[in-house]
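We did not get these values from a lab; they are worked out from the coordinates using the rules stated. None of these values were measured; they are calculated from a predicted model. Cβ atoms are built from the backbone, for glycine too; each structure is taken alone.
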Structure I
Amino acid sequence: MQLLGTKVCKKYDLGVHNNLFGGTMLSWVDESAVAFVNEVCHCPTMVTLKIEEVLFKSPVKENNLIKIYGQIDRIGGKSITVSVEARKFNVYSHEEAVVCSTRLVFVRLDDDGKSIPIAKHVREKYPDKCS
């Protein structure tokens, strides 16, 4: 997996139990993933179609550093599926522990909001990921 972004959990990101609010984590994951697929697909109009099962494996506390990683799983005719992990990064030891994982599906849209094919040159660059 490649590093997509890094976030710092701040006080205003916390929910009622002083853990990172799950919706904030989903926002971070979605934002990092769409930036990744925009880059991969050479297209600024990729949108989230689906977020699959999300596993929150351990809490994130204030001041924790979160690194978000992703990889391409599949490129279809009009969609791309990526796996994403958010990992808590220990600044002292540089150890990482997965705190959240999911898969997301994005589609490419035209100016009218209709899905259109992923560009041929993208599919040719990742032949092992195409279906």
Structure II
Amino acid sequence: MNYNKNDEKLSPELHAIARQKGTERPFTGQHLQEKRAGLFTCAVCGHALFDSSTKYDSGSGWPSFTAPVHTHAVAEHRDTSHGMIRTEVTCSQCAAHLGHVFPDGPRDATGLRYCINSLSLDFKPKA
């Protein structure tokens, strides 16, 4: 795990998700209903992660995106916790846990669903 100088400033809730690979409860996140144009960035280091144009309502209870803002914005890792095989998504800059990616997204886009914890994200509205 990468230590980031900003880790000392993380709230206990964000630390539990970003550094201990936790998950917020579904349908509770501040960005779930965010519909403005803008950019979602890493709440730990500020790295650009997802453009709002790729966000959609998956019904899962977490903000969902069809693709990261660019190929190297996030890193993917095999996750075998909780008795299942999933693909974990982390910030490529500071390794903060963001959520998981699943192959059940909209077929008219990438077919992927990046299921991301709201607490892992900051939102910067387009001017």
If distance in nm of label points 7 Å out along Cα→Cβ at positions 43 and 115 comes out at 1.1 when worked out from the coordinates, which of I, II was used?
I
Using the calculated result 16.5 for mean count of other Cβ atoms within 10 Å over residues 51-58, pick out the matching structure from I, II.
II
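When Rg/Rh (Cα atoms, Kirkwood Rh) is computed for each of I, II, which one produces 1.03?
Derived from I, not from the others.
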Among the shown structures I, II, from which was the value -1500 of helix-only ellipticity at 222 nm (-39500 (n - 2.57) for each DSSP H run of 4 or more, over all residues; to 500) calculated?
II
